Structures are given as structure tokens and as C-alpha cells.
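Next up: some structures, all given as C-alpha cells.
Please treat every number below as a calculation from the coordinates, not as lab data. Just so we're clear, the structure is a prediction, and the values are computed from it rather than from any experiment. Cβ atoms are built from the backbone, for glycine too; each structure is taken alone.
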Structure 1
Amino acid sequence: MRLSDGMSVERIVDLKATSKDEAIAELIDLAVTASAVDEFSEQLLGRVLEREALTSTAVDRGVAIPHARSEQVKGVVVSLGIHRSGLDFGSPNGDPVHLVFLVLSAPTATPAYLSILGRTARIFRSEQMLQSVLGATGAEQIVKIIAAHEPS
């Protein structure tokens, strides 16, 4: 499954959050609002934060990919939060995170879930990709940029 297939313009937002935990909660709420997740629950938030506590999901180039699987999710859902000034996500290199891709999946969608996690990390190895997304004029353009740089 391609990253762009799991995305939707309704699930891309400029984050208001000032912390990693707030950003994750905001993106879960966005997935619920877009009807991709049954309802906001402390259990789902807890799963994502529990995974994040094991090791930061921040990868190079200002990108983080928090993720979890839950029965509340239909298929695989990606929400993207953009934080222009950057958030502390515990990056290995200490850099702030500007793009937060929340990946949620039904337990039965493991192959697609793993595919999206891997693709997201690969696509954003380039500083140019981060800058392209940050410079995009809207959610539709972001999805198009990602789709154009994503292998088939």
C-alpha cells in the first residue's frame, strides 16, 4: 500500500499542539473527525504514546511517524500534522519535527501498515521532500507531492 493511498486531504492539518503528546492527540482527533476512526479514546491515545515511549518515532529530516494498531480503525489511516516551528519529538539528532505522520491500522491490515511505515521513512530521507511539503500551498498539493515521489 502506498502512503498517498492512506492519506486524505481531510486528514492534513497545521498543528496547534505545543508538545508531542498534544500533537498525537490532535491527529487522532482529526482521524475521528474524518470518520476514519470510530471514536477518540484514551485507549487508542495510550497505545500510540506507549509505542512512542519505547523509542521515539522521529526519523531524520524533521519527520516523525507515531503509529499503532487498534480495532477502532478501519483499514489503514494516515493523518499528517504540520508544525512550522517544529516540535521536540526526541529525535536521535535532537532536531525538531515539522511533519508528524500518524499511522493507525486495524490489526488485520498488518502488511499495508508496515508498507506505509517503511515508505514514509524512505520518501522523507531527502531534505528536499520536507521542504516541498512545508512549501506546499494546501493539502491537495501535499498529497500530489507525496504521490509523485513515491515508488509504485
Structure 2
Amino acid sequence: MDELMLVAATPFKRNNKNSLSIKDFEFALSFDLKWMAPDVASKIRDRAIGARLLKFKEAELVPNFDIDKIEIPHGFKPSESIFKERSTIEDIISLIVANCGKSARDITALINKKQEQLEDLVDIEVAGLLTAKELGCDISPIYDKVYSNVFSNGE
């Protein structure tokens, strides 16, 4: 399971709620769980929103996945890698995982297969977008980032 999804799910599971205010979400990550500083909790929140794991509904944060299907392992604590910037393909994989319920490993295999089918004529990010679209995912939140990455690499 995606580590960012586990981190995003934990405040909801811990408080036994389906929605939380931004303040309560960040408070849970930084003070209740003592996983990170408040400013880092804000960045994690933004990354989870950008990856479509969380969304806003009536000024509250709500998970964009079935929270009841998430099991937080006993003693779970995020690794240092969660605090590093993720690549565009990692964001695409997270978007698909959040929307389709498939594992990151399965999604990666589908994206690689799509790139092979296209005879490696497209960047991996483009193959990821095509895979997401084929699986019925809304790619609009990440499309512009992929577009700018692909065309800035060609200059």
C-alpha cells in the first residue's frame, strides 16, 4: 500500500471520522502522532490533495478512497522518504491507486506494459496518463504537470 495513503488515512482512522478540518488533520500528524512538524504536516496534506488522496467537501478534508478498507499496521510510522519530493510518475501511480484500488505494483506493471506497447516512443509519464485514462481516472489534476515536464525535457 502507498505510504502517503497510509499517512493520509491515519488521522481519520485515529479520530474515527470520515472528515476532518485542516487544523485537526495537521494536528493529528504533528502533535497527536508526533510524526512531523506542523509545517511539514501542511506539505504532506498538500501532497495528499495533489495526489487525489484527499479532497475538500464543505471546507473539510475527506479521503478520496474507502477509509474502511485501509488497515494501518501496528506501530506504523512514515519513513524519511515520505518527506522527499515525489516524481511525476509516482504522483500518477498514487492517483491511479487512490481511484482504482489496485496496488502500486500492479499499476506500475500496467504502465510499463503500455510503454512497451507504444514501443517506448512516449515518456513513462505519458504512458502513465494513458493507463490512468484507460482505467477511468480523472487525469486533469496532474495533466498540466506532465505536459510541462514532457515538453520542458525536449528543449
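Assuming -17000 is helix-only ellipticity at 222 nm (-39500 (n - 2.57) for each DSSP H run of 4 or more, over all residues; to 500) as calculated from a single structure, say which of 1, 2 it is. Working through the options, I get structure 2. Between structures 1, 2, the greatest calculated value of distance in nm of label points 7 Å out along Cα→Cβ at positions 2 and 114 is seen in 1. For which of the structures 1, 2 does the calculation of distance in nm of label points 7 Å out along Cα→Cβ at positions 82 and 130 return 3.4? Working through the options, I get structure 2.
A value of -0.18, -0.23, -1.33 was computed for log10 I(q)/I(0) by the Debye sum over Cα atoms at q = 0.08, 0.09, 0.20 Å⁻¹; which of 1, 2 is the source structure? Please list the in-between numbers first.
Values: 1: -0.18, -0.23, -1.33; 2: -0.24, -0.30, -1.25.
For log10 I(q)/I(0) by the Debye sum over Cα atoms at q = 0.08, 0.09, 0.20 Å⁻¹, the value -0.18, -0.23, -1.33 is produced by structure 1.
Here P(r) over Cα pairs in 5 Å bins from 0, in percent, for residues 66-137 alone was derived from just one of the structures 1, 2, and that gives 3, 16, 22, 20, 18, 11, 6, 3, 1; the source is 2.
For distance in nm of label points 7 Å out along Cα→Cβ at positions 10 and 122, the calculated result is 3.6, so let me know which of 1, 2 that is. Display every interim value, and only then the final one.
Numbers: 1: 3.0; 2: 3.6.
Among 1, 2, the structure yielding 3.6 for distance in nm of label points 7 Å out along Cα→Cβ at positions 10 and 122 is 2.
Each of 1, 2 could give relative contact order in percent (Cα under 8 Å, 6 or more apart), but the derived value 21 comes from 2.
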